[in-house]
Structure I
């Protein structure tokens, strides 16, 4: 199976964040502006450190005085210094490719898009590097591939990427279709079976022994406040958005007290499978975050933390966060209409060793 990937540089290129002072912010001090407008990035002391380091420019000039007063329309730039990102794989297998789309077998541990500590070491970066290499060897064949959905950093398997604007729009529409049906119909299963255009099947290993061969989970998923997750943590929540997962038992291992399951999802809520399986009392084996009930392991925390790391940002939360790995979840198969020909295609990602060993043992 073909693959691509370039080894990661030791340090990334750093980042620059731009702001323009609005009339409502005119008259604020530099430290007041950053500590209030971007408090999710760093605490007050962290922004002071960044200013004193000369990491902020005002209208092109480095400013180290945190108390200067800002004027309307001034251009501010915060320069985040280059850093060494955590180790992640860099090789990616290609499962399917044509002029419109490419399906990848994402390795566990690799983030899809940039965020947090991972700004360069992502699937998108490798895709962009690969596209540039192809363009250099095949002039006139330039493409700009981009993922049309996400997989959790610890999740392996099929990731669909579009190579044209038309393919991106149509693939995104396929993924959105089932979720739209869910939104309008609480009695979901039958309507989804007849109207959905894309099928996504996962393999997973859960803790404990599921005592039924099949179960449909339709618990809504919403957001709660959680340290280290600026936009909140997705959890099981009665007032959340509809979500549906169909779980089928493939193998029970009573000796190890774990179950191999197949999960078919007709919606795409963040961390849906992790939340739904933990909701029924069988969280993914090795999941550091979710426990029975679809809730995080730890809720006894203080949200106000004034400690900060070397770059001025917050230190990593002591409690688990969604990007932490260790669980066994694999996007195994996708069936969908091709974005331009409408021909139904089936793409399968080979099972990783843990899931393969369980299946062979069974």
Structure II
């Protein structure tokens, strides 16, 4: 089978056919067909691997402990469902011909399906209450909500304050204290850093975007100005409601030991401190992306890779994880930052000094000069 998977075939697979576009994007790093030659084994009886398999092409033989056999042909109704989903596996699977299979992380798939089912009920409920369901669907496709319980989202909607604003209105200004965040319900907005001829356009926000949350998470002044490019509606969420309903479920934390295990599986350290802080000492092979540049530089990161963010106190790195989650990346924050580590562990983590590592397009990492 070619490396390019057939979207129609993928959408015939159960329960993948229930996922949203955003959830498909979250899975894209796993959507790689795996070939088997005739006679090769896909899995054996008693297998405990937490993977969900689908047959994409060819023929497989499933055989249980009593010798009962089932021949599975790609494209059949049976092939649209996971292969031997129970753990430990009750059957072995052998390739009768050259085959291609799809293997997905079962925990990730279960989380996406559960989330989708839960939010379908919420959308129905809010639609019956007169909410704009189309806008709600666009908002909930934001990765920000991937780990937020539906009950929290329901409460959040009831606490939002609606603001109808004209084109050119400045919703928040760089340098000001942050006491709330916003969601863009209609119109477009521009994110700018700097003033006059020195200003830099960081992003253009579309309907469903959240902005202003970085100042809340980092407990620092606003790091950019957001201005409406056209007449629009924004919804305001106060600081206390943001922390109670969104921040806690969204920002995942890991201990240093948990981070080490994730690094062994291919995760990448991301140091979100300023360059001079980074150069005084950073984690081995850590990328440096200061928080204030992260939105601009995130396009260089690999969407299929897991990032482990750290800073001194944990506040900047929590803001970085929140932002990366919005942009569709998977990231964890080092709990309490490097200052929360015992001295020996802190020195062991920040073991490299001087110039470090740079991210290049496509997620490549290079040693800086």
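Can you spot which of I, II the value 3.0 was calculated from, given it is distance in nm of label points 7 Å out along Cα→Cβ at positions 244 and 332? Matching structure: II.
For structures I, II, which has the highest computed value of FRET efficiency 1/(1 + (r/R0)^6) of positions 60 and 252 (r between Cβ atoms, R0 = 41 Å, to 0.05)?
Structure II comes out on top.
Taking relative contact order in percent (Cα under 8 Å, 6 or more apart) from the coordinates of each of I, II, which one would give 13? Going label by label, the one that fits is II.
Figure out for me which of the structures I, II the number 5.1 belongs to, where distance in nm of label points 7 Å out along Cα→Cβ at positions 52 and 148 was derived from the coordinates. Answer by label: I.
Bear in mind these aren't lab numbers, they're just calculated from the coordinates by the rules spelled out. Here the structure is a predicted model, which is why all the values come from computation and not from measurement. Cβ atoms are built from the backbone, for glycine too; each structure is taken alone.
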